[in-house]
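Each in structure tokens, the structures are laid out below.
What follows is calculated from the coordinates using simple rules that are stated; it is not laboratory data. Here the structure is a predicted model, which means the values were calculated and not measured. Cβ atoms are built from the backbone, for glycine too; each structure is taken alone.
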Structure I
Amino acid sequence: MAQREFTHPELGEEIRSISGYYAPREEQVLPYHGREVLVVLGFACVDSSCCGSGSWSYVQVPGFLVKRGAGQPAVSVVEPIEDKALRDGLLKQLTEMYPGARVEMW
């Protein structure tokens, strides 16, 4: 499985774009099938778009945590979750834990 680096976001900081912003709020490491999954919880808002507005909570899943990074900003090594059954099971678990949030697995 291909591993990749993940730069941890600064929690609580709004990242602006032309049409709105997103803000990572919390980071968690969840046990899943004998491994640890890195999860980032946040909030996104489209507030300056010509086409409308909206907001939502999100759950980002960079993958299985292989090596936790240190420093500022921290850079960890993650392994994307490629197995469909594992992805489906994790999606179900996260949807139950965070109803209404959009779940994105990398």
Structure II
Amino acid sequence: MGQLIRIREMEQRLDEATAAVKRLEEALDSYEAIQNDINILATYLNSDEWRQDLSDDEHGFLPPDLKRGILSEDGIWNLLTDNTDLAQRMQTLSNQLLQKH
């Protein structure tokens, strides 16, 4: 491989890697900021308030046009599971990266 080709290839790799790291940094900032809301949702799912809200919905006491995805146990549960899976994935990746550098 010629020197100029190699330099161009490495420059392209640098540009792509720099952009990817920046995007991940921004995504992690957003992800970190939302963790308190996720904890609040987990607490709500296990609360008497959630059970009462669900019961009131099942009895038709809530407005029919009310968005009610929060009353689907699966909605919150799936979010919590995805959040845990993502945390484990980040930990695995972090461990791999720290071993290489």
Entry that produces -4500 once helix-only ellipticity at 222 nm (-39500 (n - 2.57) for each DSSP H run of 4 or more, over all residues; to 500) is calculated, selected from I, II: I
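Just checking, which of I, II has the largest value of mean count of other Cβ atoms within 10 Å over residues 15-22? Display every interim value, and only then the final one.
Numbers: I: 13.5; II: 10.0.
Largest one: structure I.
Given a computed value of 13.2 for mean count of other Cβ atoms within 10 Å over residues 7-14, which structure among I, II does it belong to? The partial results should precede the final answer.
Numbers: I: 13.2; II: 10.2.
Label of the originating structure: I.
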Highest-scoring label, criterion being FRET efficiency 1/(1 + (r/R0)^6) of positions 47 and 63 (r between Cβ atoms, R0 = 30 Å, to 0.05), among I, II: II
Which entry (I, II) yields the derived value 1.00 for FRET efficiency 1/(1 + (r/R0)^6) of positions 55 and 71 (r between Cβ atoms, R0 = 35 Å, to 0.05): II
Answer label among I, II for the case where Rg/Rh (Cα atoms, Kirkwood Rh), calculated from the coordinates, equals 1.00: I
